[in-house]
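What follows is a group of structures, each given as structure tokens.
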Structure I
């Protein structure tokens, strides 16, 4: 049951019979009218209309109609199902259609709703839903809707005519219940309004229909104002109603009274007067009701016009700001587009000499310089001039000791430099270098080279040019650093692809798979490094003869070794090749960077560059400190390893994205660290162990694998691997193996 009833809004029992007649229903269009919030702004509500509460009255009326007619079914057409809230017992009788119908759709909805129910509810009557509601009502349907308006009674019918409804179709209008709210008298300062017999007689003569309310002894009230009502005489508000029930006569130009000339069954003026006699409103609200309505309407329009002018002024100012910002943005966009083009060229270039020439040329274009020279660090002891612009190559030394070129301090940002570059012979004595920049080429705090740009014309470089140069130098440093590695990796990939094609031509698929197996086995370690305090064991069973799993244990220095396991998407030759590329990149990056998270991020970046969209890899990589026995690791989408400690299996944490799938800006991994203790066994595996199926196609599962590992945790590493695979093969029986199976165990002595 609802918390509110319609009677909670009424103060007059005189209208009970009209409301009862309305809820009894019948064919035709029943409207609940009144000004809603979208017509009443915060400003205009102080000088004009108060929010009427019409939607609340509308839904309460609909609920009472459904309760009065327990067998009646109802179709509700609404823009949002969230606004239709009824008890569960009533919801079963509702069909809610959430749509803004087109003309074709409106016709189908009327036909569909006719088959479903006799009562049609259109949540909001406007130009879009008017035809739908009137068509249904003209066909003998009972239609209930609500409309935003400041009019009442026959005035609502006039508004419908203004919206383009023909007089003939308007005959289906059966009820108009208009609700409005007026500010009530302040109960704290309310007092009797003294009216003598003569004044009451005048009121009776002026308002004959209400003479009975102006009889001798009639009481009315007024309020002068008090602190409680802020001297306004008004506090709170009260609902007033108008009930209009036309006879159904069409609007006619003849002298016969038509729908527009009909009066309300209970007018809003009468309702106001009754409330005034009960002390809710002052008598002036009745005496000046029409003029007050006109004043409220004028204030509403005036306030809306003022708000419209303010909004227009604000929009014009905003437009000017946007135009100015757009001009600035256009200039910046042009520079960024140019920078992007440069970056793309750097990414695709692999030849060091070509890259160096491109860097020098584009650097001068970005900042307007006319001199540039690029030094590349070949080794810790030597540097080489790869390219120049504006300098005579015949007078430039090409090879240097690194100390002659690079400052001992590794600068991260461009710094002013107006001297002659290292190795450059001053060959024009009358030439002056007016502006210059010393731009270190740094990647991950490691020096790649040095770029010096200078100008004989510009006095200084603008801040925007400095920012672009710094961004560009970072791209250039990265491109130069990886050029050599990319050449080697591409050469290896080409060799593998050529071998694959040749073997496919000679021995077809079987020979190709055998070769791929050899490639895979050559990548997987046969012997583990000898590390004091640690023992290693591993077992691998590929699916379809060649798989995409790989693992690796390799020394990084005397006190650290790396530990990795990975699963490449797909199987067969592509997975093996991708596995080989990933392992090569991992080993290369691992010896250059101690952080597992940085290593994995670098591998992801290189895979995206070298083999975009081919495959992706779930990877777990960690570094063990032999002395402290700390284990720092990163998990990039791979299954969580277990740490067996006694009879407990601890899952390792960490979050991360699979490698080779997302670009650098979207890729992310986190780095975790744990301490290892004597007797611990670190267990790494691929998902093939969990996904293996028995004859009933039931997977072995992670929980069952965890229990299996705990049961064999007392065994040495190699025996543990052997026993786990033995049990897994027994579980599989004669079923096929659909995924690679790899298990790596590290025993801490």
Structure II
């Protein structure tokens, strides 16, 4: 059988702007994160002031010791940002423009036996660029496929399922009207079928169903036969599930009503930029699982395949969308010529992922509800349905609607300002706004609203047969139908709980991200549940109390002595931090909050109890109050049926004397390359974290590993993240380490003057 896959992630050389100066790099690679900050760069706020403009060149030798002219060789890229041109042995292989689409080229005729040469030009000089940090370079997986000339194409394979009682019927469209056999297997049993019609049906008795709570996956092997001999084989992992949008009951997964407890994500990971390996995505998704998150809006573009693989395996419902804006914004450069190709790429590549529950064809697009917008929406919806009729289609709506105008979107310099800000073309009448939404609803299966919770009842009255999804919601301050930035302390998530016809809410955002800053010195967006280095913020515990049933409790103080992080006001959360460290005060009264999913709460300061209300007696189920500041310990307990079931404490620390890693011992499997993000904290002699410690920390590595970045989550800082040292923020700092794979130990050391060193050991098995 002649199918082989070779990942091409190492052995690359990179040069910025000049091909003569080559440096060795490992993929994924983002050259922008390595560039210096430039306060005056064009679109600096969008791109986090990383000076990314220019042309990058990548070069790699490719050895083909056994070149087989009977086979085809496909060079596959999961994503290159942006405007890439690829040559093989000095001959053009092909070009691709949109930085988020996967693409491949047949390079069979360009190869030769023995040594070959790949050259990739990445041109990041076109403007405008995305309004969030996009990175630059070959930032996703590259591989070479060797396949038979007559072979299976994974993008042509479409697997659907229907459930009848305890059994499931799989329908496998093979893309080949030849002899094809499919084998479906779980841990114990195999089920098979074959056909020459291009369609195979297989019954799975007592089927195990996929859901976010129980993400069971089957393996599907698809085999192509010629003369009774297997000539090609591909494998897929699938989940059997049935998702229904019921106007009365909401979103049903396998017959059970489910609320989407969601966040929106951008694809960067702090000090790594957009070069995010699978294992870092797994760490990020694990953090979301901890707080009860079950869904993700992959905003606002096609994501990496390994991200979706993880969502299948770990259990997340994914809203995948292809574009931010259409004829305006960054994608306006490609819209007319490329939208069908890029939309098709998303749907055909990703439609076998059980995690994807809906397709989004745009975000906050221009001229919402006007004739030109409705025609584009119809065209896109029809294109999606050509390749997948099993999932709903939607578009995320901006809360601003404009009167009819003749403005050409290609001439608008700041598209987000145009769609976001109120001007003389703004529709202010609520009935007229809802009428626009009603027109759009004719072309979508679910009405997706950004920051429009106050309109939910009016929308439902106008379109009772369509469910509503909050595709972006504030984390704390609910807007008003007249003023979307109203600062009322009504958490928008509670509207999701309130209405059956609202299937979920996606908080903007899950993690802080680079770009879309509010101005220098901020390098990014900080209105999120987690920092860029995965450190939890106080608001993440609020959502854990909403989203989980396992008893939990959390205490934090309101501390405006902490420096501003540059959050955009209405996306902010009051400045609560979990500590009891106020050396500047003597007996001052300290405001606090407690979030808890239990029936009752007990509060103690140095052993003395203070009486508080029950969570369900408080606005937003948040207990607030005041405690006098005396150094010592605050303890809070959560009670169910009068019994203590969870507890949390903060304690006044002494001076920081040690650095301690969260994971002093970590074991990983042997890989060619593996990246891990590890966090170190300053603690006192009793191991209490020292919140106000900001000392500089330096990392070193022993063994077969290397430091590739440091990150304390401080997007106001201009410290270099591609380094081995940085200051502590709130007593913590993370380091990204690449383990190079050979068996043995990798030891990471953390040093700071006047403290005992921290030490963590990674064992590669």
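Values in this text are rule-based calculations from the coordinates and carry no lab data. Nothing here was measured: the structure is a model prediction, and the numbers come from that model. Cβ atoms are built from the backbone, for glycine too; each structure is taken alone.
A value of -4000 for helix-only ellipticity at 222 nm (-39500 (n - 2.57) for each DSSP H run of 4 or more, over all residues; to 500), calculated from one of I, II, originates in structure II. In this comparison of I, II, the computed figure 1.5 for distance in nm of label points 7 Å out along Cα→Cβ at positions 179 and 243 is attributed to I. Structures compared: I, II; top value of distance in nm of label points 7 Å out along Cα→Cβ at positions 51 and 627, i.e. the largest, recorded for I. Work out the source of 15, 48, 33, 4, 0 here, i.e. which of I, II gives that when P(r) over Cα pairs in 20 Å bins from 0, in percent is computed. Answer by label: II. For the structures shown (I, II), FRET efficiency 1/(1 + (r/R0)^6) of positions 139 and 451 (r between Cβ atoms, R0 = 41 Å, to 0.05) is largest in II. Source structure of the calculated read-out (FRET efficiency 1/(1 + (r/R0)^6) of positions 395 and 531 (r between Cβ atoms, R0 = 35 Å, to 0.05), 0.05) within I, II: I. For mean count of other Cβ atoms within 10 Å over residues 523-530, the highest value in the series I, II is held by structure II.
One of I, II was used to compute P(r) over Cα pairs in 10 Å bins from 0, in percent, for residues 235-458 alone, and the answer was 6, 18, 17, 9, 6, 6, 6, 7, 11, 10, 5, 0. Which one was it? Comparing all candidates, it corresponds to I. Kindly point out which one of I, II the value 20.5, 64 was derived from, the read-out being Rg and Dmax of the Cα atoms in Å, for residues 99-386 alone. For Rg and Dmax of the Cα atoms in Å, for residues 99-386 alone, the value 20.5, 64 is produced by structure II.
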